[in-house]
Structure 1
Amino acid sequence: MNPAALIARVLIGTWFVYSGGLKIFGTGLDRFTRDVANYQLVKAPWDAVAAYSVPWLELIAGLCLMLGILRRGAIMTVAGLVGVFSISVGWAWFKGLDISCGCHGGEAPIQYWAKAAEFTGYFLLLGWLWARENVLTGPKSRP
């Protein structure tokens, strides 16, 4: 295992465990439900479905990345989450919404350019990890 890939997996995994855990055990899922509703992408009860599901996906995928369990699935799950986050933030930016991100329970409005840079960093790191996984184990062929 490449030490750089291990460090990257542990760092991004830790970040997603922290982010999901904070929503679940810190600021609370009720608060995150309000944050999700502020994006105006889905209406009740789908805002609650998303708010009660996403943090658990963050937590589980982050743990899998950190521990090296189901690495490809964890990378794809985190990439999917970042994709959904990117679309949501892009929607809010397009609509000119002055809302908090909902990422860590703060009240500060989204800094859209900073979020775009953050998401770019996630995608670059996840793409690199995905490439490393395919180099090390080779692509899986289907019977």
Structure 2
Amino acid sequence: MTDAISNLIEIIESVVNRNREQIDWGFKPSPNKWSKKEIVGHLIDSAQINLQRFVRCTYEDKFKLVYAQEEWVAVQRYQDADIAELLALWRLLNRQIVRVLKSYPPDRVGAQCDNSKTGVSLHTVEWLAQDYVDHMNHHLGQIY
């Protein structure tokens, strides 16, 4: 889990220090594709849902926590939001995740939760943390 934490810290700093002025945040490549603002919004949603998974796994086992990503992005109207506000929210949520993971109870790292929309797909906190970082890197690659 230390690798996931280190990677997350590096990602946060990298995004904070990037030049945002050269990016067309609102451009939608097609009506059914997310803009870069909406991708940031999706990463905010991912941070929120994963923060809840990490917190709940400290005291609860095998619960199910999923979200409808398309619906969440649409209903929160990220396309209409200020990009500076979205990036600030993303940064703060991820700093909170780092705080939670850094002090994670060692006996709970193997706790599992179900993140599948259908069926059962149990994963450990350690797996979820690395998957969270991988997912973030994938979407940040779509932006930068």
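For which of 1, 2 does relative contact order in percent (Cα under 8 Å, 6 or more apart), calculated from the coordinates, equal 33? Only structure 2 yields this read-out.
Identify the structure, out of 1, 2, from whose coordinates FRET efficiency 1/(1 + (r/R0)^6) of positions 21 and 125 (r between Cβ atoms, R0 = 25 Å, to 0.05) was calculated to give 0.80. All intermediate terms of the calculation are to be shown ahead of the outcome.
On the way: 1: 0.80; 2: 0.10.
The value was obtained from structure 1.
Please state which of the structures 1, 2 yields 31, 16, 14 when Cα extents along the principal axes in Å, for residues 13-52 alone is computed from it. Can you show the working numbers first?
Details: 1: 31, 16, 14; 2: 31, 29, 9.
Among 1, 2, the structure yielding 31, 16, 14 for Cα extents along the principal axes in Å, for residues 13-52 alone is 1.
Among the shown structures 1, 2, from which was the value -19000 of helix-only ellipticity at 222 nm (-39500 (n - 2.57) for each DSSP H run of 4 or more, over all residues; to 500) calculated? Of the structures listed, the value fits 2.
Among candidates 1, 2, the computation of FRET efficiency 1/(1 + (r/R0)^6) of positions 77 and 133 (r between Cβ atoms, R0 = 25 Å, to 0.05) that gave 0.40 used structure 2.
Each reported figure results from applying straightforward, stated rules to the coordinates on display, with no laboratory input. It should be emphasised that the depicted structure is a prediction, and the values quoted were computed from it without experimental measurement. Cβ atoms are built from the backbone, for glycine too; each structure is taken alone.
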